[in-house]
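Some structures to go through are shown next.
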Structure 1
Amino acid sequence: MFVIHFSAECYPVAKVGGLADVLGALPKYQQQAGLRAAVVMPYVRKPFVESHEMLIVHSGEIVQDSVVKPYVVLKERHDVLGFELYLIQIPGLLDREEVYCYPDESLQFLAFQHAALQWICFAGLQPDIIHCHDHHVGLIPFFLENVPLFRRIKRTPTVATIHNAQYQGWQPWDMLRFYPPFDDYRAFMLEYNGQINPLASLVRSAWHYTTVSEGYLRELFREANGLERLFAEFSFKATGIVNGIDKQVWDTKNDPMLANNYSLKDAGRGKQANKLALCEQYGLDVALPLVVFIGRFALEKGADLLPSVIRQVLNNNQGKVNFLVLGSGDAQVTWELQQLFGNYSQQMGLYIGYNEGLAHQIYASADFLLMPSWVEPCGLNQLYALRYGTIPIVSATGGLRDTVIDISEPNGYGFLFSKADIGAAVTAIERAISLFENNEQVSKIRKHIMQLDFSWEKSAAKYQAIYTELVEVK
């Protein structure tokens, strides 16, 4: 079975968030399971692309609003990621340094989808499944069904995965002049609340849609940034599949980014050695519990609560806990954290920016990971933390609720608190501080969570079952 994934991100080619981690791992595990898997994404001028050999495998032209735009398809020659990687390059449009945040972003992703499908048709490729990830590639199922140019692969089954429904790719109707020609009467498949909505089109047009956890699927029926009714209407073709993690990348025994590698047998020693190195770097007391936050300073991540939560915990527990924050994003949150750091530098470390190596070291060093998310479709950070023996403190939302059991419950191993509530978050952290004083209990929980199975093998098998069913009814 040949599966082509379409996405805006893929680790380590270009990463902004968890979408990239999924696309860097799921196709690899599908390939290992016997499928042929490929990822197609826009060309982005990042170090990975510049340091690997790229072959031009196709060239062509698309027409947008009567303007001819040449494109090339590049393939990473040696399949170093464990699957085929293809990049679509269009001069002046798909050849930039960043993945998102350009004023003509809608035009970029529209051109990407147009060129990618045209290449597949003209090159004679015959995928068994086309798998689309989020709104950036949300028009592909509609195009397959309605654009005559792509009729050769019209009956290819499509799967959509919703990683985050907050972002939907809204477009004004005058964007239609840039679309490949299709019958105008079919435009209703693109519309939601008076605009073109690529995510809505993706849910309508795909043969099957999935979310990145069962809990998030249930939440979308109640809260989906205006698309609640649509998700419920098409729930008959929906499945929640929790994301996995790449055990080869996230491996305490062989992770090259750690100061000290360790295994389940010597997890206590290993984490303490890593914590010592990290605390020395940031001038923190290694004897105190270390609570960390890693991620974007975005509303959905609960970053707006972070300064108040940290301040209150530090004031309530003077000299009893340390914090370390790694992230970037919202300017107001950044400023508040910098002010907080200025007042509590002996109990707090702060790194503004993105640093993959430091993130790995923090997971290996921390005692607790804080995720105060408002919205968390799946969450990968808590899974990385579990893998590295770090106990999660998370809001009870989406995939966090699916993957973390409160310590008060049978077989519990983490701390859950009411979604986006400062007081509840503070209470949960203080519960964790109390737990830290019980070395025997912490050691027991650490060994338990490091053995939990959130690997991609299980999740990849669920996707393959969906693929097989779709191919059989094709």
Structure 2
Amino acid sequence: MKLTVLGGGGFRVPDVYRALLADSGSPRITEVWLYDVTADRLDAVRAILAAAARRSPHPEAAPVVHATTDLDAALEDADFIFSAIRVGGLAGRVADERVALALGLLGQETVGPGGISYGLRTVPVMTAIAERVAAVAPRAVMINFTNPAGMITEALQRVLGDRAVGICDTPSGLGRRLAAGLGIDPREVVLDYAGLNHLGWLRRVLHRGEDVLPRVLADDELLGSLEEGAVFGVDALRMLGAIPNEYLYYYYCNRDAVPAILERPRTRGEQLVVDQADFFSRVASAEDPWRFWQDTSAARSATYMAEAKPDDHVADAEDSPFQGDDGYAGVALSVMRAVSRDEPATLILNVRNGGAVTGMPDDAVVEVPVRVSASGMERQAVTQPDLHQLGLMQQLKACERYTIDAALSGSRALAEKAFALHPLVQSLPRARQLLDGYTREIPAVAAALSATGDAHSC
């Protein structure tokens, strides 16, 4: 089978290849096509993958790697497509952060104003790619990693329907860590989780019919050992009666998050600019490119969401969103196994709502448990969100849809509306300042809003 990786020169691609090397089932991926717009980055990633293949137990069985800057060549007759592109590169991410922070608002790449900016420049590119997928890879399943994942998956579904699915590791990783803390086999737990990408809540953890989440909430040691305990605090989790996705820190603790980010010498994006430049300048001369990538990846993961955690917090490598069977690559591989081999798996995915969450449009993309098999994707029953959860979901979904429509129509009015109505902005004057700042600092945002849309403000 053929797997295409869009954004094939990205830093996290080796983790995907590592998962493929460990897969010995049949049918399996035998060809990996890396697509990127930067040939130098593709060469660097190919060297890392070649080193990984040499270290594998059966190097002769490693998937053959191709690299190209020709999109149609990469897509043609693919069975699966992973999308992990970053429109605007890390420079765009830095601007996502800094434009908002300059106005005293959250500067983060997927949450708040930065997520809207990211979506405005990414939706047109991903929609164009989806149209090429429909033309040259008509049977492919597109597994979306590209952020903001829920918004981009919804845009992709306008072209590809249910053949586009979004993934995030965080919910399933949380369930695995909870089960491990309780001494329970993670395969025996059922997670009652619902929300949007980076905006969801784990409300029940069922083990043989019993909800064991109350045991977790009552256990100071276990609750405090979780990443979510470090982020929110034990008392806050008990007050909520649920465990929120860690990105809800930016909503529940917004007045703490913004100063914490501003106090750091660099934003996350600025730090990654330095780290990635150093990495890609040195990897070609590294004695073992694979080991060099592993060491750099571990160091990078250790500072993930650092502004949300106490200074003395020691990150667990398994809490990284990029490591282990429940990391991005592991979740994606589980989807491929389920679809191609009919090895059913229940995963928390970004899919069309289809009535799973009452109060959300049927065609809205939500993040819920899904039973995946060769027969399709069956949404599992979930406890319906309470008023505050549903209210946040509806407000954020409205902003996502305004962003998609603005990006596809070029409408500044809709873009302003998306910024102004976002719960982390809630200001029309600030919305106009954000839009002006992002169009000034990020050419791809300006391009998305300059083609055919209106020029007036709402």
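Nothing in this text is a laboratory measurement; each read-out follows from the coordinates by a stated rule. Remember, it's a predicted structure, so these values are computed and weren't measured experimentally. Cβ atoms are built from the backbone, for glycine too; each structure is taken alone.
Summary of values
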{"quantity": "helix-only ellipticity at 222 nm (-39500 (n - 2.57) for each DSSP H run of 4 or more, over all residues; to 500) derived as -15000 - corresponding label from 1, 2", "calculated": "2"}
{"quantity": "If mean count of other Cβ atoms within 10 Å over residues 76-83 is computed and equals 16.4, the structure in 1, 2", "calculated": "1"}
{"quantity": "Which entry (1, 2) yields the derived value 0.55 for FRET efficiency 1/(1 + (r/R0)^6) of positions 20 and 172 (r between Cβ atoms, R0 = 30 Å, to 0.05)", "calculated": "1"}
{"quantity": "Origin of the derived value 1.6 (distance in nm of label points 7 Å out along Cα→Cβ at positions 140 and 372; candidates 1, 2)", "calculated": "2"}
{"quantity": "If Rg and Dmax of the Cα atoms in Å, for residues 148-339 alone is computed and equals 23.5, 68, the structure in 1, 2", "calculated": "1"}
{"quantity": "Test item: mean count of other Cβ atoms within 10 Å over residues 204-211 calculated as 23.6, pick one of 1, 2", "calculated": "1"}
{"quantity": "Relative contact order in percent (Cα under 8 Å, 6 or more apart) - structure with the largest value, from 1, 2", "calculated": "2"}
{"quantity": "Identity of the structure behind 0.90 (criterion: FRET efficiency 1/(1 + (r/R0)^6) of positions 380 and 428 (r between Cβ atoms, R0 = 30 Å, to 0.05), calculated), options 1, 2", "calculated": "1"}
